[in-house]
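Enquirer: The data blocks that follow each hold one structure.
Computed from the coordinates by the stated procedures, all read-outs in this text should not be read as laboratory data. Note that the structure is predicted; figures quoted are calculated from it, not measured. Cβ atoms are built from the backbone, for glycine too; each structure is taken alone.
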Structure 1
C-alpha cells in the first residue's frame, strides 16, 4: 500500500513538477514586464551569465536557468556585450539572443553643420558612453547617425565619425568637376562648411556653391556672415546682429576683409554640401540674399542684388523684425 502511494506521488511529481521546472524556459505563466539592460563580460561562464540575469530580475533561479540551458540551449557560447532583455520573456529567448550576439544598438545623430564644440558636447551628454573626449578638429567629423553599444568609449565613437569623413571625402574628391574652385580636399571642406552654414535648403546647395566658386575664381571677397561669427562663438549661435567692429576684425576667418577662403572650416559639413562644392551649379550669379521663405534669391549684378536686399529689408520691417 505504501509502495503504491510512493509510486503515485512520484508520478504526480513528474506530471506537475517537470512542467513547472521547464515553464520559464518557454515563458509559460510569466507576464511580460519592463525591458532591462544587462552587460555580459567577455568569456563569462554560464554561471556568471545566470547570476547577471538574476540580478536584473530576469530569472528567479540561476541554478534552474543553468540546468535548462544545458539541457535545451545547445552548445553555442554566449557573446559578450550589452543586451536589452524583457522581464517575463522566455528564458530560451534570453539565451538565444546572447548566443547570437544580438547586442543592443543605440544611436547618436550629428546634424549637418554642427560645429566641433557641439559634437563634443553631444558625445559627453550621452550617458551610455564612457570615458573622456576632446573637441575634434573642425570639419573632421561627418554628420550622420552613428550606432553604438552601451559602455562604448566616447573616443571610439568620435574616431568612427572622423574615419567616415575621411572616407567620404576620399570617395568624392576624384569625381570633382572642372567648375569647382577648390584645389585641395582641405579647401573643399572649408568651402563646404560655409555652404552648410549659409543654406539649410538642399535644393540650393549647388547654387550657393556656384556663387562662391565664381567669387573665388574672380578674386572677389566671399562676404560670408558665418565666417565672421565663427571666431566669436566657435560655431554656436550668435543671438544678435553682427557689429561693424566684427566685420572689420582680422580673425583669419573674416571673409569681408580679404578674398579667398578663411583659415579653416567653420563647421562640420555634410556629404551633400561637400558634393555641391565639388560640382557647383553652372551660374553667373555672384550674390544671394534671403527671400523670406527659408531660401535665397540670386543675382548676377550688384544692382540686381541691391534691389533684392531692399525687398528683403522691406519684408522684415513688415514682419516687425527690424
Structure 2
C-alpha cells in the first residue's frame, strides 16, 4: 500500500514563509522591499532588504525577510545563510528558528532540522508548527521512537489535526504492530480530510491481520468516498479472488469496466479470472480490451486461449 508523501508539510511550510514578511520598525528601503516581495518580485526585494540592512534599518528583520525571499526562489542554502544572520542579531527570535528548521528539512538536513526545531520549541514550548517539523524530521531520519512520541504530542496538542493519526498508523504498520496501527486510525477525527486514505490503510491492516471481510468493508468505503482512485476498485476485485470468490470477482470486473473501459490492468485481471473459470469467450473479450489499451500480458492470455481452443479441436477430431 502506498505511503502518503510529505506534500502536506511542504505546503504548510510554504504558507508559513509567505505570511511572515515583517514590517515592524520598517524604514523607507524596507518598506520598498516589503512591497516588492508582496508584488511577487523576490529578487528585487532581496536587494532592497540588503540595502536596508546596510543602512541600519533593523538588520535582523531585513535578514529574516531576505531569507524568506530566497526560500520563495527555491534558493534554500541562501535562505539558511540569512536565517542564521537574523538569529545572530536576534537570538531569541522564534520565527527565525521555525523557518530555519523548515529550510533544513526541505534540504533533508535532518540533524540540523531536529536541532533547530528543538531550539524553536525551547522558545515557544508546545508550538504546533515546530512540533510538526520535529516529528516529521524524526520520522524521515528513521528515529521512530522519537517520531512516535512527538506525533503523539501533536495529537494531544490538537486532536482535530488528522495528520498525526495517519503518521502514527503508518509507522506502527512499518514496525509490524498492526493492532496499534489500527487503534490510531480508529481514533481518526470525524472531520478529517483523508478518510478515503484512512479506509485504504485500515483495509491493508485488516488484510494483514487475516480479516479479509473487514478489509473488503473498508475498501468499499474508500471506493464510495473517492471513485477517482481506480486502484481501490482493483484491490476489491483482487481481495474477492484471494478469499475464493472468483465468480464474484469476475462480475465486479465486468461492472467496473462499464465505467472504466480503458483500465487495462483490470481487464487483464478479469481475463485471468474468466480463464480460470474456463469462460474462454469472456476471457477473450476481456483480454482484447486489455490488449487494446496497452497491456502486454493480455497478448499472452489471448495466445493461451488460442492454444486451449486448438487442443479442444484436436481432441474433438480425435474422437471422430
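Enquirer: One of 1, 2 was used to compute relative contact order in percent (Cα under 8 Å, 6 or more apart), and the answer was 15. Which one was it?
Expert: Computing relative contact order in percent (Cα under 8 Å, 6 or more apart) on every structure in 1, 2 gives 15 only for 1.
Enquirer: A further question on this structure: Where does the value 21.4 come from, among 1, 2, when mean projected area of the Cα convex hull in nm² is the thing being computed?
Expert: Going through each structure in turn, the value belongs to 2.
Enquirer: From which structure (1, 2) was FRET efficiency 1/(1 + (r/R0)^6) of positions 66 and 122 (r between Cβ atoms, R0 = 30 Å, to 0.05) calculated, if the value obtained is 0.10?
Expert: Matching structure: 1.
Enquirer: Which structure, out of 1, 2, was mean count of other Cβ atoms within 10 Å over residues 114-121 calculated from, if the result is 19.4?
Expert: It was calculated from structure 1.
Enquirer: Also, quick follow-up: For which of the structures 1, 2 does the calculation of helix-only ellipticity at 222 nm (-39500 (n - 2.57) for each DSSP H run of 4 or more, over all residues; to 500) return -24500?
Expert: 2
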